[in-house]
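K.L.:
Following this line, the structures themselves.
The numbers here are math on the coordinates, done by the rules we state, and not lab data. None of these values were measured; they are calculated from a predicted model.
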Structure 1
Amino acid sequence: EMPFQIYTFIAQWFWSRGLLFELTYLVLTWNLCCRTNNTEAIRMGHIGWFADSLEIVFGVTKSNQEGDRKEVRLVFANPNCPFICPVLVLGLYLSSLSSSSTSSDLLFPGGNQATRFNRALNDAISSPDFLPHLSSFGLQPSDIGAHSIRKGAGTYLCSGSTASPSHASVCLRMSWSLGTTQERYLHYNKAADGYCGRILCGLPQTSVKFALLPPHPATSFPPEITKLSFPSTASLLPLERVRQFCLSSLLHHLPFVEKNLPSNHSFFYTSFYSSASPSLKETPLFSGISSLHLSPSGLPPHVLTWVNQQETMSLLQGLPERILGGVGGVLKENGGASGNV
């Protein structure tokens, strides 16, 4: 299996070489807990947005061979670690696509894309500069393969902390069979899948930062701006919310992108980068754990408690200043400064 740290190292390796296809393929495969052939089969029409997360629909999985039911996976942003942030990575990839897409077109167009990714993964883990990372975990290049991503994601989801999601939600996320009786009674729910999605995107599970929201503006960007930024998706109206949040992530992380992609990368010649005005780049964006415009989903009760405690602490820390200001205001109103009180 692939440890979470190795997954992150591979993502950084792809970043440093500007391999956006490979990076996006890796990050989506990990977050979806799927096989590489399932990632290959994602179509533009399978991608949407729900609340504060990407929504990706699977047509066929191992436990749903006939495609009889709609299988949804929620994928969350990770502003805390841009290297593996699915929304940022998808935004980079979509901005770099040149040909116009329809809803039936593959997200990764072309033949044998799973094979192409497998070769790139093998190149990464076999490179001399990557061997020390593997050695630190007692691994060799032969221990890691494409299926290691799904195994590693499943292990991280189940055992990445002492407060793992329910067994049923993990099985549904992994497309594992629950058995005839349980499958009749235990069904998919976005609340539990959202918890799985937040864990898989790498948000810190022992911190209030687990509740981080994706970067977003107070008011939506004009559609002509988002379509110009992602021209390959311009004809896909259902992708507008996806474009909004991808654009927000690109703007929020632009200094990081400029620092970590090779200086001659094709991204710097895209419609987004070449046409982004200074005013667009300076658009105020909200991020963090609270917003007037967006609420976090997929939070377990203990994280909600941490969020409430942090809000209470913020109020208490500002209390002395408000008390002094209030007392000073009362004294001023009653002529305290003139010795009348």
Structure 2
Amino acid sequence: MRRAAELIAAAEHPLLIAGSELARVGAVEDLVALAELIGAPVVHEDRRGFERPGFPTDHPHFRGQYEIGHPLVQRADLLVFLGARVFNEFEPARVPPLPPGVPLVHSHTDPRHIGMVHGVAAGLVGDQRLALQALTAALSTAAAREVPPAPPVEPRRRPAPGGALHPADVVEVITGSLRGAALVGDATTAGGILQQRAHQHTGDDYFVSSSGSLGWGMGAALGIAMGMPDRRVAAVLGDGVFQFGMPALWSAARSALPVTYVVVNNQSYAAVGAALRRFGGAAVERQHYPGVDIAGPHIADISTAFGVPGQRVDTLADLRECLARSGRADHPTLVEVMTDPTQFGP
């Protein structure tokens, strides 16, 4: 603890990385207190390890999500990972995930995560609330820094060719219409956009899975609704995800939980297309992506057949109207929104 506090106090540009573990143990406000005390910016952990928000996205110290190209990651002279995994390795990294020569402080409940992949200058093992409170106490006399400004907001997307809806515009309507609801993200290729736009003030505002289990979000939304009966719950899904999690509709209809399912339908396993595009090779050379096209099913009709009223829309105005109507319903509903099939996502 002493070594970690010394490193943080001595750093000119420390960056705090908030992990999902903070939300699980109720330590979000403790990180807020530490960040405000020392004047440090905060980012959420890497997208592949992220499951719940460990820091409020509307706080003035929040600066987005960890990635090696983030300006504050490149600027940092100390990285402080708090309740985060360093890192979930999904595929071979094109570039190292850490800036060279920058020391790490890593705090986590599970000792196996400390130094598991990357060495640390100081490691803290234990309850994350107690760890953050102890760090805050140890740094009580440290001088506060000036928090660097937030990066510029990404410009609004242009309409997709042929009038098809761009997923960024769809997500903007979803997050605006469902503000106040607890969101479950399982949209795969639209997931990165959803995570950027979703309101995440507490650890119970946004839920995703880092396991890569397609279909997880449909059943998870029901469990979250049972656990938070006073909150509206909405699950934002991809059409490929829907085909894996479809049996949850029977449970939704049987339980009559007022969950809103929003299926962002680009008629494809776009994550497969995105992976083929990243790896290059014959698929990219020929502009032919096998195993991607899953067009055909009318998801809204399938949902209705399970007993969950569904409606398909292809305009933003109709999407807003359906979401408003769903928000007033006392039973589960599904909205299928058709988007541009050429958008493969990240």
Structure 3
Amino acid sequence: MTLQVHTQVSLKPFNSFGIDVRARLYAEARSDADVREALAYASAQTLPLLVIGGGSNLLLTQDIPALVLRMATQGIRVLHDDGVHVVVEAEAGEAWHPFVLWTLAEGFCGLENLSLIPGTVGAAPMQNIGAYGVEIKDVFAGLTALDRHTGELRDFSLQECNFAYRDSLFKHETGRWLILRVRFALSRVSHLKLDYGPVQQRLAGQGITDATPSDVSRAICSIRSEKLPDPAVLGNAGSFFKNPLVTRVLAEELRAQYPDLVAYPQGDRHMKLAAGWLIDKAGWKGFREGDAGVHKLQALVLVNYGNATGHDIAHLAQRIQKDIVERFKVELEMEPNQY
């Protein structure tokens, strides 16, 4: 067996909250063969297999009685390039932001709005990651996943993935599908999406009137760096709560009470509220209890000031959820997967 399996490994370096829990078994997959070996090994040990990427979407509340497999597969390939349309395939273990920078350096447009999002390529479709008006589903060309039940490979189309806001088929069937590689439909012709005011303002402030994809990427990196703490310095998982979808009726009731409500129309009958605004309005920004807290600049980000446990973070999240329901009649849903 080429797969190296280790026992009682701390997962602190492998989750962006920096929470110190242990995996009963731990291994890293650098090939499809490693993935298959890990599945067989876990089965032989009658243990579950927990697959992780960059650990930026995890809240670990206990030691993990499983074989934790970190996807470390590497490789980027151009599958199609007709001078305008490009299809790029990347292995699941590729770090997301360096992959985005690679596409920009190659002259490919499409991923610039998703710059500086933590995590790996394989995790991107699970969450249907998105930022500044672009989601994975907008640039998705397919993926290959391993069926953990049968051991067979399957290619998924856009429609088969059931993408929704921070959601996909794979988030609900985590015990079945293991994403191996993802394909993206990009372009050599710029189709910039600059709907978000902060991006427009940042470019204008730099005197940029005819922006390139790289200009947009740099502007977004600058904005994100100011808004979101670096997990290497302060443990966090980025945006902790999804922006809630509510009826237009409820949104208008709230706007009557709070004229500065931040809300975005979603069709005729619904509005998407800014979760960060709700949390800030409720007075949680900057709150700290022990080493678990709400970031002082961005209310949507929960942080670990040093030695918070996963339970500490989860308890704080539950308190915030309860308060938001009582104040605004709005339920907040966690983004990170909790174990």
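K.L.:
For the read-out helix-only ellipticity at 222 nm (-39500 (n - 2.57) for each DSSP H run of 4 or more, over all residues; to 500), a value of -10000 was computed from one structure; give its label from 1, 2, 3. Don't skip to the end; give the middle numbers.
P.N.:
On the way: 1: -14500; 2: -10000; 3: -8000.
Structure of origin is 2.
K.L.:
Turning to a different aspect of this structure: Here P(r) over Cα pairs in 20 Å bins from 0, in percent was calculated and came to 29, 58, 13, 0; which of the structures 1, 2, 3 was it taken from?
P.N.:
Comparing all candidates, it corresponds to 3.
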